[in-house]
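In the part that follows, the structures are each spelled out as structure tokens.
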Structure 1
Amino acid sequence: MAIHRLNHAVLYVRDVARSAAFYREVLHFEVVFDMGAKAVFLRADGSTNDHDLGLMSVSAQGGNSTAGTGTVGLYHLAWEVETLRNLDELAKRLTDAGALISAIDHNTTKSLYAHDPDGLEFEIAWILPSDQFDETTKTPYIDTPLDLEREIARYGADTPGGYGVSRARPLMSTGAE
């Protein structure tokens, strides 16, 4: 049996209400189940999951994560957006919230990295459709600063991302139906 996607992630946070407000206001997640100060479950706009993110309280005295610096643990979550226009809009919202820490061009993935109110890192990415791969995209994991304006000019603001990479192409109509 093959696993084909991540259904949800659960994060421990200091203040569930503060974190839920961040994910609602900045990333436009919606609350699907609220357990008050104990936990909140949220769904990303357009998601078909019951929930995509669970936030659970560890109390205001909870320490910072040392994953990657002093302990093993999760580095970050990554969410995929449909278009470069979506990525650009999120870059502005994350900047306005003081959460954006970097914008990186991984060649086949255009990524924003940000921190939530507890310093937990996440990535928002637009994935280049496989039919756009060419000689310049042969090396998929370069790390250069992302120039969103240049990428929008190159690929188009509304080009759907990910086809042939993170999702299957839609079936084409034969006209015989």
Structure 2
Amino acid sequence: MTRGKGRFFSDNLGEIASGRPNLGQYVPVSIYRMMQYTIRDVLSLEYGEDLARKIIYKAGKLAGEKFCREYLDTSLDFTSFVTELKNLLIEMKIGILRIEELDLENMNLVLTIAEDLDCSGLPVTEETVCVYDEGFIAGILKAYTGQDFIVKEVDCWASGDTVCRFHISQ
């Protein structure tokens, strides 16, 4: 794997089928969360919560851009693109996407993700925790439109809701 800047590319993720012929590509959600939240904890302890959140957001954004370019058809109209995204998120067991509000003229959206990979089922802590998802969504939209978006989680399982709700604007 290439070290340094720009090493996250789909061809660097390996040949999962040949590398894991018996165990396959799936792991329990709890293991994924253990990895994500321990990285977040270490970043927070070493650099402070604000910088940790910024780093996690940036990582999510990079992943979202790569995910969009690798798995989605960016030539589709917005409605078809969102349909493809919804179906893929379900197929990959990432979450169930629903658009609650849409203002295409101003590119303002409110969307929810149910059964979110990052937080559904977490204990209620009165905080939103899906910073990676904020970046991931921003990255997908950037790769699709070529423009930057502000994505802010306003409701989360960890804040006591049953879905993650994101306000998105330019």
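No value in this document is a laboratory result; all are computed from the given coordinates. Note that the coordinates shown come from a computational prediction; the quantities given were computed from them, not determined experimentally. Cβ atoms are built from the backbone, for glycine too; each structure is taken alone.
Here P(r) over Cα pairs in 5 Å bins from 0, in percent has been calculated and equals 1, 7, 14, 18, 18, 16, 11, 7, 3, 2, 1, 0, 0, so which of 1, 2 was it run on?
1
So FRET efficiency 1/(1 + (r/R0)^6) of positions 25 and 137 (r between Cβ atoms, R0 = 25 Å, to 0.05), computed for just one structure, reads 0.15; which one of 1, 2 is that?
Source structure: 1.
Tell me which structure, out of 1, 2, gives -14500 once helix-only ellipticity at 222 nm (-39500 (n - 2.57) for each DSSP H run of 4 or more, over all residues; to 500) is calculated.
Comparing all candidates, it corresponds to 2.
If mean count of other Cβ atoms within 10 Å over residues 41-48 comes out at 15.4 when worked out from the coordinates, which of 1, 2 was used?
Answer by label: 1.
For structures 1, 2, calculate relative contact order in percent (Cα under 8 Å, 6 or more apart) and state which one comes out highest.
Biggest value here belongs to 2.
Which one of 1, 2 has mean projected area of the Cα convex hull in nm², for residues 57-112 alone, as calculated from the coordinates, equal to 5.7?
Label of the originating structure: 1.
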